Each structure stands twice: as C-alpha cells, then as structure tokens.
1. Once volume of the Cα convex hull per residue in Å³ is calculated for every structure in P, Q, R, which label goes with the largest value?
2. One of P, Q, R was used to compute distance in nm of label points 7 Å out along Cα→Cβ at positions 56 and 96, and the answer was 3.7. Which one was it?
3. Tell me which structure, out of P, Q, R, gives -20000 once helix-only ellipticity at 222 nm (-39500 (n - 2.57) for each DSSP H run of 4 or more, over all residues; to 500) is calculated.
4. Supply the structure label, taken from P, Q, R, corresponding to percent of Cα pairs over 15 Å apart, for residues 88-135 alone with the calculated value 52.
Structure P
Amino acid sequence: MASLHQTIAADLRTQITTGNLKAGERLPSEPRLATHYKVSTPTLRNALALLQAEGLIEKIHGKGNYVRGPLRRLTYMGGRLIPDTDLHITVRTTNLRAHGDLIPLLKVPARTPLTEFLYLTHQGESPYSLARIYVPRNLAPTEMPWCRTGLADTQETVTARLPTPEEASTLRISSTLPVLTITRVHSDTTGRVVEGTHLVLPGDRANALFTTHHTTDETGAKG
C-alpha cells in the first residue's frame with residue numbers, strides 16, 4: 001500500500017503529465033498543498049522531494065516550487081558542455097589558501113595562496129552545472145590555464161555520488177539525485193599543476209563523452 005507522500009506525489013505527477021499543471025507554472029504554497037491533502041508539512045515536502053528527484057519540479061529559493069520544463073541533456077566533452085548555444089555563465093572570484101583536498105589536488109603546501117573561480121552554468125532559469133576552478137596565485141596573468149600554450153598533461157577523474165547540501169541547493173536538485181563529478185587537473189611541461197577543477201553535473205541532464213585516438217606504429221608493423 002502506498003504511503004501518504006507517495007499518493008500525493010502520484011496525484012501531482014498525474015496533473016503534470018496530463019498538462020493540468022504546465023511547465024513553468026508555480027505550484028500552490030506548501031502550507032496550501034498540505035491543507036488540501038490534509039497532511040503535515042513534512043509529509044507534503046516528502047512528496048515534493050520525490051517529484052524533484054524525478055525532475056518534474058524544481059524548488060527556487062524564496063519563490064516556491066515550479067513545474068520544470070522538459071530537460072535537455074548536455075554532453076561534457078573536451079572540457080566543455082555541448083551544445084552551449086543557449087547557456088549563460090555567472091562567475092564569482094575568491095582568494096583563499098590551500099587546505100583540505102586542495103593540497104593534494106594542486107600539489108602545493110598548506111596555505112598556499114589560491115584563486116577560486118566559481119562558475120555556475122544556466123539554461124534559461126535552470127542551473128545546469130557547477131564548477132570550482134582553482135589556480136595558484138603565484139602564476140603570472142599570462143600563465144593562466146586558459147591562456148597558456150605550455151600545457152602538457154590533463155587528467156580527469158569521473159565519480160558518481162550524491163550531492164552535498166550546498167550543491168543540491170545551488171543546482172536546485174533533490175539531495176537524492178546522483179550527480180556526476182569530474183575532477184580535472186592541468187599540468188605544464190615541467191609537471192607543475194596550473195589548474196585544478198571540481199565540476200558537478202546533475203545526473204538527470206548530463207552525459208560525459210571521452211574519446212581516445214589510437215595511433216599505429218607503422219615502422220614496428222612493417223618489421
């Protein structure tokens with residue numbers, strides 16, 4: 001037998017899939033919905049969390065719950081999201097010192113001065129990805145990773161996990177929706193790490209594509 005919050009979620013899901021509640025439409029407030037379904041606010045929120053995890057609704061802080069439009073899946077390829085024609089990015093820059101996992105990520109001593117670039121990518125009003133890029137502050141402006149030509153090595157580690165509370169809030173996703181995380185490290189020809197990136201992509205709207213180009217040693221083959 002379905003629980004109360006599952007029954008409420010099923011009713012709202014039907015209203016969304018049949019078009020009674022349309023994409024972009026704001027749901028009634030949580031107290032009103034709780035009164036309508038004759039349940040407590042926590043029970044109502046559990047029902048909304050199910051729909052949020054399914055990608056049917058999103059909660060916008062300070063505004064309420066909205067029916068989400070059809071989600072388009074983007075592909076992470078070569079360090080960027082594709083297609084990116086209708087994406088816009090907000091950037092916030094912060095100075096900090098190396099601590100925690102930033103020390104092994106960038107291979108620097110504790111408290112090394114760093115600059116963090118926080119990139120939040122949106123499609124329309126919906127956030128699509130969150131990236132934190134870290135660069136040692138002792139690099140000259142011409143040596144910044146996006147300007148340098150001497151990069152020799154890029155390593156990427158892909159992990160699936162649940163989002164942190166901050167990630168779930170920023171990306172407007174349920175804490176039960178898995179995210180794809182890509183940790184990218186750029187090194188120069190001397191082996192020095194010049195950039196470390198933590199990229200977070202919600203699992204319901206992103207793919208990651210990695211291509212390996214194989215070369216044939218014709219000299220060895222002929223021998």
Structure Q
Amino acid sequence: MHSSVHTLYATPGSGNCFKPFLAFRQLGRAVRVVAVDVLAGEARSPAFLALNPVGGVPFLVTQDGTGISESNAMLWLIADGSPLMPADAQARAQSLQWMFFEQAKLEPCISPARFLGHIVPERGRGREAEIAAWRARGAEGLGLLEAHLRGRDFMLGERYGITDIAIFGYVHVADEAGIDLQPFPAIRAWIERVRRTPGFVPLSALCEGATPFAGAA
C-alpha cells in the first residue's frame with residue numbers, strides 16, 4: 001500500500017509514540033497519525049495484528065508501505081540526511097549506546113510505573129511493591145543520565161538530535177511515574193532546553209486530529 005505520507009499508528013500519551021511524532025514535526029514533515037486505543041485492546045485486535053504482527057504501538061508505515069516498529073529505529077529512518085542525525089560514525093555509535101540505555105534502564109521502569117500509578121491507577125492496586133521497585137530502578141537510571149548531562153547542553157554535546165528525542169520521550173514524564181526529578185538538576189535543565197528547540201510540540205499534541213484506528217482506511 002503506497003501513500004503520499006508516512007502513517008504513524010500511536011496511542012495518546014505514549015512516550016515511545018511521541019518520539020517519531022516529534023521528529024516529524026521538528027523536521028517540518030507531514031505524517032498521518034492513526035490513534036490506536038490500546039486500553040480497549042485495539043493493538044491486539046486481528047485488524048491491527050494483520051498490519052503489525054508484533055502488536056503494540058508505535059508502528060510506522062512508510063510511503064512505500066514498509067512497516068517499522070521500535071520507536072528508536074523510526075528516529076533513524078526519519079532523521080536520515082537531516083540535522084537531527086548524528087554527524088559521524090562515533091557520534092552515531094554514542095547515539096545508539098544511549099538509545100539502548102533508554103530502552104533497558106529508563107523506559108522499562110518509567111513507563112509501567114507511570115501507566116499503573118498514573119494513567120490507569122485502578123490496574124495498579126495490589127502491585128504497589130512492583131511499582132515502587134520500578135521507581136527505584138528508574139531513579140538509578142536517571143542518576144546515570146544526570147552525570148552524563150552535567151556540562152552538556154544536549155546528549156551528544158552542543159547539538160540537539162535524535163538521541164535527545166529518544167531520551168526525552170519518557171524522561172520528561174518521569175514525575176508522572178512518581179519519580180521526583182528535583183535531585184536531577186542537569187536533567188531538568190536539559191528538559192527545558194529540549195522544549196525550546198525549533199518546532200517542538202508537547203506530548204499532548206500527539207493524537208490531536210488523529211484518525212481513529214477503527215475508522216482508518
């Protein structure tokens with residue numbers, strides 16, 4: 001299936017879905033957003049699994065019909081040839097290093113703690129110890145990030161790019177996961193710098209005007 005624009009299947013409020021969306025917006029490129037209601041089970045529905053057998057969002061369908069999953073992989077595709085892409089092989093390796101760190105040490109802690117403690121707290125009842133453990137591990141990961149960002153404007157130095165977008169996705173909502181950002185001044189200052197980058201839009205803009213998956217053609 002060919003389209004004139006990329007199509008991003010996303011769910012409102014998702015840090016992972018926000019990453020490719022923000023990259024598209026900051027590069028001034030059009031993207032069609034289809035809102036998938038994860039809480040209603042749409043990401044596991046036969047119609048969605050026919051599109052993305054892995055299930056889950058975000059899922060990007062390119063203009064030529066190629067499907068891409070994994071938010072950080074999408075960032076590499078979207079930013080190719082743009083100022084958001086790391087400048088050389090060493091910077092690209094460092095970018096991947098931090099993207100792997102984000103998916104291993106930050107997202108798996110911040111995302112479920114935020115989901116069960118903030119987005120659907122009724123599902124978190126009885127899982128308080130698990131949520132507390134996620135918060136503690138998330139804070140440990142943020143401690144490593146804090147040390148890295150001291151003395152740096154952005155993740156790879158002075159130049160903003162996809163590494164920042166990848167880390168920003170969930171770190172900027174860590175407070176919603178019940179993780180106090182007060183002990184991390186370098187992270188808080190970096191969050192504000194990211195928000196001031198050209199073309200920045202907030203997470204709340206992700207699914208504004210999106211096509212519902214149930215009605216997507």
Structure R
Amino acid sequence: MKQLAAIRMIWSESSLFFYLLITLLIIGIFPLFLWDKVSFLIWLKQWHHPIADYVAPYLTWFGDGVAYLSILPVFALFGASCRKMIIMGGSFVCMSIVVQLLKRVFFSHMLRPIALLPLDASIHLVDGVSLSRDLSFPSGHSATIFVLISVIQLFSKNKIYSVVLLGLALAVAYSRIYLLQHFYTDVYIGAWIGTISALVAYIVGMHWDRGEWLDRSIYCLLYTHGKSLPIKK
C-alpha cells in the first residue's frame with residue numbers, strides 16, 4: 001500500500017512528464033508489430049542531412065555511461081543530498097545490471113545493423129563513426145539517457161523540463177539509429193529499462209530511512225564531517 005501511495009504521489013508531482021512519456025512509449029510499440037527491424041531501419045535511414053551527420057556523434061555522447069557519471073559531481077557541487085546522490089547512483093547501477101545481463105547473457109547473439117543489412121542496401125553512413133557488429137540488444141545509451149531525464153524530472157518536478165528532457169532523450173535515442181549502431185527495437189526497450197530503473201530507485205531511495213545523514217548535503221560526508229548544509233528537498 002505504501003508503494004502504491006508513493007507511485008500516486010510521483011505521478012501527481014510530474015503528471016505532464018509521465019503522460020507524455022507513456023504516450024510516446026505506447027505509440028512507439030506499433031513499429032515493432034508493423035515492420036521487421038531491418039526494414040524499419042532502412043526506411044528510417046532514408047532521411048539524412050549534413051547537419052545531422054555533424055550533430056549526431058556529439059548528441060549520442062549524452063547517453064554514454066561516462067557522461068552520466070560525470071554529471072554526479074555536478075549535482076554534488078550544487079548541494080544535492082546524500083539521498084539524491086544514492087538515488088542517482090542506484091538508478092544507474094540498476095539500469096546497467098539489467099542492460100548488461102540482457103546484452104551479454106540472454107541476447108548475446110543479437111547482431112547490430114551493419115552485420116544484418118542486405119548487401120544491396122544503400123545506407124547512408126556517417127564518416128568517422130566506428131560501427132560495432134555484436135551485442136545489439138538493448139541499447140545502453142538509450143537506457144542511460146532515459147535514466148538521466150527521469151531522475152532529473154523526479155527531483156525537479158518542473159513541467160517545462162518535461163518537454164525539454166523528453167526531447168533530449170528522443171534525440172539521443174534516435175542518434176543511435178542514425179549512426180547505425182542500433183535497431184529501433186534496441187532503443188525502444190532501452191528507454192523502458194531506463195525509465196523503470198529510475199522509478200524503482202527513486203521509490204526505494206525516498207522511503208529508505210537509515211538516519212538523518214541521508215537528507216544532508218553530500219558535503220557532510222566529504223568536507224564537513226557530519227555538519228549539514230541548507231539544501232532543497
């Protein structure tokens with residue numbers, strides 16, 4: 001019952017974000033039934049542009065695990081509480097475990113687009129991008145960016161952020177397809193994994209009561225030896 005009440009509260013605090021996200025994920029399921037993944041990729045890759053060629057390799061970096069981990073010190077510098085840092089770290093760990101288990105244990109046989117495209121397929125390639133051939137499913141970059149935007153939204157509860165964050169996540173996820181690193185199926189499932197990982201970590205973290213230090217600034221542990229600093233909960 002406590003978990004259900006927590007879910008209701010999370011939904012009410014960020015209702016616009018979750019309405020948009022759920023709508024996108026529901027609409028996004030249709031291509032999985034209407035096309036096979038190779039045909040859909042070929043169809044998507046008909047569109048390309050020099051500007052997109054330039055932007056996509058930089059945009060996709062936002063879904064890299066290194067990018068996510070590099071953001072953690074930024075949150076710490078702005079006085080994030082220990083609880084928030086644990087939730088951010090826990091979300092990433094949870095997502096990474098699921099993604100790596102699926103990618104390397106259960107679906108290690110799944111090949112990436114470059115290995116499955118027909119020889120006669122005329123596909124636009126972005127110069128300078130090294131293409132992997134295996135460990136395709138699911139997309140770790142997509143899972144990572146959806147973890148990041150979900151955690152930021154859960155903390156901020158800002159309606160304007162909802163649109164901006166979802167736009168960023170969709171752009172990063174699509175960049176994986178544009179760069180021919182993943183199929184649509186890979187990024188779609190990655191988005192679900194990232195979103196659910198963030199929600200689970202947030203619900204557990206917000207209801208984890210193991211001392212007052214959790215709601216103190218991270219500086220309490222690193223610099224001030226237990227003295228709390230004013231923070232925003």
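Readers should treat all values here as calculations from the given coordinates under stated rules, not as data from a laboratory. The structure displayed is predicted, hence computed values, not measured ones. Cβ atoms are built from the backbone, for glycine too; each structure is taken alone.
1. P
2. The value was obtained from structure P.
3. R
4. On the way: P: 49; Q: 52; R: 62.
That value comes from structure Q.
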